[in-house]
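*Asks:* What follows is a set of structures to go through.
Each reported figure results from applying straightforward, stated rules to the coordinates on display, with no laboratory input. Predicted model, so just to flag it, every value in this text is computed and none were measured. Cβ atoms are built from the backbone, for glycine too; each structure is taken alone.
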Structure P
Amino acid sequence: MNELVHDRIAFTCTIGAEIGRVFKAITVEIGSWWSHRFMEGSVVAMEPRIGGRFYEEWGGTSAALYAVVQYIDPPRLLRLDGPMGMPGAVLGVMEFRLEPADEGTRLSLVHDISGAIEPDTVESYRAGWEELLGVTLRRYCEHGAA
C-alpha cells in the first residue's frame, strides 16, 4: 500500500555552458536529451510558456502529461507543477534555478513531492534527476550529444 509522503529532492550541478544555452536545453530542446520515457521512440516536449505542457507522446492519442509550466523567467527560473509520471494522487512541484558560474552555469533543482507514493519511488526519482541533469543534460550542453 502506498504511504502518504512529503519529501524534497534537491540537486545542484555545474554545467560547462552559458546560462542561455542550458535554459534552452531544459525547455525547447528537452526532447533531445530526456532519456526517461514511458515508451521507446516516444516524443518528449515542453511548451515554455505559462500553462505550457511538459509531456510525452507515443502515437495516436497515447500520451502522458508530466507537468505544467507555472512560472518562467528565462534564463534563470522555471517552475513546473505535476506528478512527473508518478501514479495515483501525487502533487509535484519542480523548480529549476540557473545562475552564471565561473565554470558555466550552476543549475539547482528542488522537487517537492506529496501524496500516496511507494517508499522506494522518491529514491528512484532522486537518482533519476541526478542522472538526467548531472550526466545527460550536462553531456548534451557541453558536447551536443545526449
Structure Q
Amino acid sequence: MLRVSTNEYQRRLESLQGNLTAAGLDLFIVSAFDSLFYLTGVGFEPLERPFFLLVGAQGAPILLVPKLEHEHMKETRNIAEQHIHTYWDYPAPRGHGWSDVIQQLIGDAKEIGVEPALPQELAAEMKDYTLRTEPLVERLRAVKSDT
C-alpha cells in the first residue's frame, strides 16, 4: 500500500491556503470525510459526530473533533497536537458543543468558505456567519501529484 508522506500532506494544505487567498477567503472549513483524509491522512467513522478542519490563509490548521476521538486524531502527521481541539458530544454542557467551540475557533474571520458537501444541518448551526460554498479541495484533488 502506498504511504503518503508528511511532506505531501503539508504541500496539500499549503496549496489550499494559497487558494484561500486567491478566493478572497479568511477561513475555509473542511468537513467531508474524503477531504479530511486527503489533507491529513487520518480516517474516522463519519457517524453523527462532525469533524472539522479549519484552514486559514496563514498559520496552522485547526482540527475540531469529538472528545471521544482526540487520542485517535493524534495520529495525523501534519496537525500538531496543540492544534487539535475537541468538543463534547450531545448533550454537551453549554459552551462545549461543536457549534460553540467552532464559533470560538472562527474568531473574527469574515469571509468563510465551506465545501459543497457540508450538510445543511451543520450549516444551519453556523447561521450567524456568511458561508460561501467553494470546491477548493475538489480542485486540489483534480490535479494529481506523483503520490
Structure R
Amino acid sequence: MHVNRLLYIIVFGESVLNDATTVVFYSTFTSMAESQSGANWVDYAFAALSFVWIAAGGILVGIAGALLTGLTTKWAAEMGVLQPLLCLLLPYLAYLLADGLRFSGILAILTCGMLMKQYIQGNITANSKLTVKYFIKTLSSW
C-alpha cells in the first residue's frame, strides 16, 4: 500500500495491544460476573489483580518462548531445515501455552516475536532467514 513504515508499525502495534487488552478485560469481567456476591471492593481488587496476573503471565510466557527459541536455534545451527520450523512453531506454542493457562496469548506471542529478533538474529543461517521471510509473506497474503 506504500504507507510510511513507521506509521504502519505504530498502527499495527496499537491495534495488537488493543486486542490484548480486550482479551484481558474480557477474562477479568467474566470472572467478576461468575462471582456470587454483589460487586464490592474485594471484587474490584480481585479484578485489578486478575488484570495484572493475566497480562504479566502472557508476557512471561512470551519471554520464555523467545528464550527457548533462541536456545534451540543456536543448538540447531547444523540442521538448517529445523531452524525455520523452530522460528515458526515455538512462538505459536507460546501462544497456545499462554492461552491454555488462561493468560493473554496475544501478549505472549507479541512479546515472543519482539524478543526473538534480538535472540535469533545471529543464530539462524541465511537460508533459514529467507525461508522464514517468504513463508510469513505467503501466510500474510491469504
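*Asks:* If distance in nm of label points 7 Å out along Cα→Cβ at positions 73 and 113 computes to 2.2, which of P, Q, R did it come from?
*Replies:* The read-out was computed on structure Q.
*Asks:* Can you say which of P, Q, R returns -10000 when helix-only ellipticity at 222 nm (-39500 (n - 2.57) for each DSSP H run of 4 or more, over all residues; to 500) is computed?
*Replies:* That value comes from structure Q.
*Asks:* Out of P, Q, R, which one gives 32 for relative contact order in percent (Cα under 8 Å, 6 or more apart) as computed from the coordinates?
*Replies:* This value belongs to structure P.
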